[in-house]
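See the structures that follow.
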Structure P
Amino acid sequence: MVELEQNRIPRHVGLILDGNGRWANARGLPRTAGHAAGEAALFDTVEGALELGIKWLTAFTFSTENWERDPTEVEFLMWFNEDLLTRRRDDLHRQGVRMRFAGDLADARVPDRNRKHMADAAALTADNDQLNLVFAFNYGSRREITEAVRRLVAAGTPAAQIDEAAVAANLYVPEMPDLDLVIRSSGEHRLSNFLLWQAAYAEFVFPGILWPDFNREHLRAAVAEYQQRDRRFGIAADRRS
């Protein structure tokens, strides 16, 4: 097992949970079976994040574009997200995990029962501090940034006062730190409208496995790869002191 430098553990890791449908198709199963299998992968990864001391973990669970999928799959995902919250909430609470939600939750297409379960989970776990687990649900980064600017305009903020700090303060989870590491399973190399603002200087790892096969050891391997990177934040290596 690769030894990790404890002083270089990423504070915020983003997960793009890609490949559930392909995993199911390869086994002759409906796509919904892939989403169900992906649950175990997600929560084993949460356990791994707790073990490593990661403080923020954001999982892309349903995008604003996912409404265009087959209605049967969308209906399953709404039910599945609700069921996941009711089954996993108390265990996460006992582990000291704070559950948060980022996305357009006011969208009329989001069932009221989902909103209620999300609000209940957030309230129950609000004082926990071992890990901030953010579910990006009905999330699209362009929509997030657009809504942040609209809130500033609606509040009468003068144009000269709309700077990066003002926009960041109006994002879905204003206290969310920038991403250090983004992991996208399945080998695809794109962000797909995920945390564009927060990922400005993130490192990226693209393991070539489908999401249901991902686990805490793959998270650890991604962190080990991250620790080998020379993070420059736009500054040339020869200009840094």
Structure Q
Amino acid sequence: MARYPAVTKAVIPAAGLGTRFLPATKAIPKEMLPVVDKPAIQYVVEEAVAAGLRDILLVTGRAKGALEDHFDRDPELEQALEAKGDDQRLARIWEPTELATVHYTRQGTPRGLGHAVLCAAHHVGSEPFAVLLGDDFIHPDDPLLQRMIEVRDQFGGSVVALMEVNSDQVSQYGVVAIEPTGTEDVVALTDLVEMPASEGGGVWGVQFRGRRFDTGNPTDYLRTIVQFALERPDVATDFLPWLRKYLDDLA
């Protein structure tokens, strides 16, 4: 019998204005910007699903209707692809609709990440849940969220992901004080900027050294596209020789 209630739900705040990508995000949610041919938000939902969380709540806002459309069926497009016999692309547009049960709630005004998570209170109630950001995800081969859920099952309380960053990046993130535990990749948090009062077992950190992608700023977004393009044989075959020549010409 499990020591703590199982985590089955994920909350994904996706109500930000995306001002760093204007004018592209004036009418398109930043979470819908494509990483090659799949929007960033789908990678985030797939990350949750891979960890066993199939009850997803997206916290959206004004002009975010495209998020709902992406995870919904499109009968006209499906019929057009069926008529062409294009089963491969038909399967691709079915993928997001079959991933999970996706719910939506709106954050009326952009009042920050904490308020966006609070908007999920009616959906999660007193159950434990995972929070993932709508423009930030982990490589599919690095199961961080699954590991975090395992740590919570063992230690209880709250669990956060921790990564070391260069000193010039510290101002972009929170800073924690930690103590080791008997588990190599798990630490106990003893202090954290803006740490909330935590009931039921303290706050634990999973030290992550894998691949994280932040598509919320232009430079990291471009790095993400290049890396995922090079990992796709159907894309890299033509893209990699072009990229090599382009870089050689710049040298």
Structure R
Amino acid sequence: MNPRFHCPALDTVVGATIELPEAAAHHAMRVLRLRSGDAVTLFDGAGREWQGTLVEADRKVEVIIKDAASGIAEPALHITLVQSLPSGDKMDWIVQKAVELGVSAIQPVAAKRSVVKLDGDRARKRITHWQEVAVSACEQCGRNLVPQVMPLVNLDQFFAVPVSAGEQRFLLAPDAKQRLREMSAPAGRITLLIGPEGGFDEAESIGARRTGFAPLQLGPRVLRTETAGLAAIAAIMALWGDV
């Protein structure tokens, strides 16, 4: 697969020459060590991609568009991962791997037992960073639609969002009785809720059930917060998706 670069708001035609954004140009020339004449792929994050040839000109890095193409890496399933904030840099890992597995959107939430506390500018900067992680993951895995990392909200605020038509909501819980393999494939969108390191408190667990989240277990082992959501997405994609 050709090296892939995200060029948002790209509107071009075959034969056109466009300049790579600064970050993409640096990655192409300094990290990947590409040279003039190398084949590359550009995508706009909204579903379109183009094949082209890299050209160095006047301290700029440009791409001559050779062909328009349509990617085939998007899953039919629409999964939203609602992830309680984990500690350290675990969220980077979660976003990266969730995008690679095919998640459609990521909603970070602050639970009562979340170790990390973010608000204001710090929260906005982290969301921007996680969105960049999602873009990088799409460049690597071949997706042309960049999943949105939505603004951070408190868990209670998220619970206030009404269930959409046909939406299936699942809450991973070690003591749940229901298992994925015993279920039929949902007809609509899937929303998957993952707790923080210390788990949800009783009020949050009750709130999740009241807002349509069905408890679901992934076997007898208790998974860490950075493992649980990714394992569930992989299992869902294997059972009902394109894995």
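Only the coordinates and a few stated rules stand behind these numbers; no lab work does. In this text the structure is predicted, and so the values were computed from the model without any measurement. Cβ atoms are built from the backbone, for glycine too; each structure is taken alone.
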When percent of Cα pairs over 17 Å apart, for residues 41-104 alone is computed for each of P, Q, R, the largest belongs to: R
Parent structure of the calculated result 3.2, given that distance in nm of label points 7 Å out along Cα→Cβ at positions 209 and 225 is the read-out and P, Q, R the choices: Q
Structure responsible for -11000, with helix-only ellipticity at 222 nm (-39500 (n - 2.57) for each DSSP H run of 4 or more, over all residues; to 500) calculated and labels P, Q, R on offer: Q
Winner on FRET efficiency 1/(1 + (r/R0)^6) of positions 81 and 121 (r between Cβ atoms, R0 = 25 Å, to 0.05) once structures P, Q, R are ranked, highest first: P
Structure responsible for -0.46, -0.57, -0.81, -1.36, with log10 I(q)/I(0) by the Debye sum over Cα atoms at q = 0.09, 0.10, 0.12, 0.16 Å⁻¹ calculated and labels P, Q, R on offer: Q
